[in-house]
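The following blocks contain the structures, represented as structure tokens.
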Structure P
Amino acid sequence: MKEERVALVTGGNKGIGLEVSRQLGQTGVTVVIGARDVDRGTAAATELKSQGIDAFSVQLDVTNEESIAAAAQAIADMHGRLDILVNNAGIFDFADAPPSRASIDAVRNVMDVNFIGALAVTQAVLPLMKASPAGRIVNVSSSLGSLALNGDPTSTYYSQQFIGYNASKASLNMLTIQLHQELKETGIVVNSVSPGFVKTDLTGYGDMTAEEGARLPVQYALVATTSGTFVEPGDTTPW
């Protein structure tokens with residue numbers, strides 16, 4: 001008998017998000033694809049359904065309070081709870097740069113989606129997650145959000161100075177830490193997971209496929225018992 005669990009994957013219509021949705025669905029999880037574009041969300045859900053996965057989509061713009069509230073209500077109406085939240089939606093703006101010359105608008109947009117959007121969605125669905133016997137939150141982060149690696153001249157990330165993107169992922173990691181502390185008595189497990197260097201239309205290059213990059217977030221969404229950690233494939237990541 002399949003274990004009935006419900007997962008929301010933000011930005012679940014493409015890239016790592018779609019692969020996370022697919023791999024969760026293959027284990028019997030009901031997958032809710034959160035997509036800003038209705039048509040793309042519907043197409044992604046249709047694709048997964050054709051593979052035998054119980055999937056549907058909700059319109060979800062993580063920067064719009066009304067959209068977030070409507071998506072949370074749709075999940076409440078259909079399922080009454082949420083077992084897994086994967087805060088995957090994220091953007092990179094090519095006007096981002098080192099602090100002296102980064103576009104302020106770009107930095108603001110990146111922070112709004114990557115950090116504030118994740119916080120807003122989490123707040124909206126927490127009541128549903130508290131109805132789950134074993135809630136799990138996965139914040140899809142990046143080693144670029146590690147203060148330790150950003151400050152280490154020997155790190156490959158030291159020269160990757162994108163103040164908006166890096167700060168947004170560092171902020172997302174702070175969300176992981178504080179959620180872990182706030183929710184530790186509820187049984188809800190919260191972790192930051194860096195999928196690795198994945199080639200998607202967000203990055204344009206990388207040494208992992210989206211399928212490979214989805215594996216660690218899916219693992220932590222399904223079976224994580226530790227909470228308040230920052231991990232990457234094969235290792236933990238320093239904060």
Structure Q
Amino acid sequence: MLLELQGISKSFGSVVVADKIDLSVAAGEALGIIGPNGAGKTSLFNLIAGGISPAAGKILLDGKDITRVPTHRRCVAGIGRSYQIPQPFENLTVFENLLAGAVYGRDQNERDVIDACGRILDLTHLLPRANVPAGRLTLLERKRLEMARALATGPRLLLLDEIAGGLTEGECSELVETIRGIHADGTTIVWIEHVVHALLAIVERLVVLNFGRKIAEGHPRTVMNSPEVRQIYMGIDA
């Protein structure tokens with residue numbers, strides 16, 4: 001397994017964001033995570049990426065314990081992530097944003113990552129905007145740049161957090177096709193999303209969280225048809 005979470009627990013006072021969560025992600029897989037607001041989804045990403053530390057449990061990457069490894073070393077080891085609200089370096093060009101992510105995320109020199117950045121610009125359909133300052137991008141382009149910057153770090157595991165939020169139906173469809181291409185390129189993806197139809201177009205397995213607990217896991221259509229999931233996530237009486 002590329003990623004394994006073993007009994008991960010975390011709380012902030014009385015608020016439990018992770019309750020003995022066991023989760024594994026195979027190399028090359030696309031896993032979706034859904035749940036109502038406050039379910040602990042983003043906190044789970046923060047635990048995986050190293051933004052916060054668990055109170056109990058282990059996190060393994062390629063079988064190696066990274067539970068206490070700092071965030072920047074996890075990035076270099078192959079964990080990249082996006083954030084719900086894109087925050088690019090607005091005065092830098094799109095290409096310069098990628099270059100910054102690649103240099104610091106891969107721990108390499110600029111000259112060694114230029115070709116990789118160009119390839120990622122092409123993969124994320126940002127090549128025509130390479131020399132445009134990030135502050136002039138549309139929302140869809142900023143979402144693309146958020147993914148591209150994460151990809152620039154050279155991740156084996158890409159964590160996407162609400163990447164489709166705020167987009168129109170057409171923009172969402174465009175973004176889904178980009179994510180499909182990223183996954184087809186060999187990147188393992190774990191994707192948190194409220195736009196469920198976008199998620200179901202990509203992922204092969206679905207996990208549902210509620211109040212920090214994993215309440216369902218399996219094939220996406222089977223999980224979505226679960227009475228418990230329909231009641232908790234969609235508000236439909238079982």
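Every number in this text was worked out from the coordinates using simple rules, so none of it is lab data. Treat the numbers as computed from the prediction; the structure is a model and nothing was measured. Cβ atoms are built from the backbone, for glycine too; each structure is taken alone.
Given that distance in nm of label points 7 Å out along Cα→Cβ at positions 163 and 195, derived from a single structure, equals 2.8, which label among P, Q identifies that structure? So the calculation was done on P. Quick check: 19.9 is what I get for mean count of other Cβ atoms within 10 Å over residues 107-114, calculated from one of P, Q. Which structure matches? Source structure: P. Highest-scoring entry among P, Q, by distance in nm of label points 7 Å out along Cα→Cβ at positions 27 and 59, is P.
When relative contact order in percent (Cα under 8 Å, 6 or more apart) is calculated for each of structures P, Q, structure Q comes out greatest. Taking mean count of other Cβ atoms within 10 Å over residues 115-122 as the measure, the highest value among P, Q is held by P.
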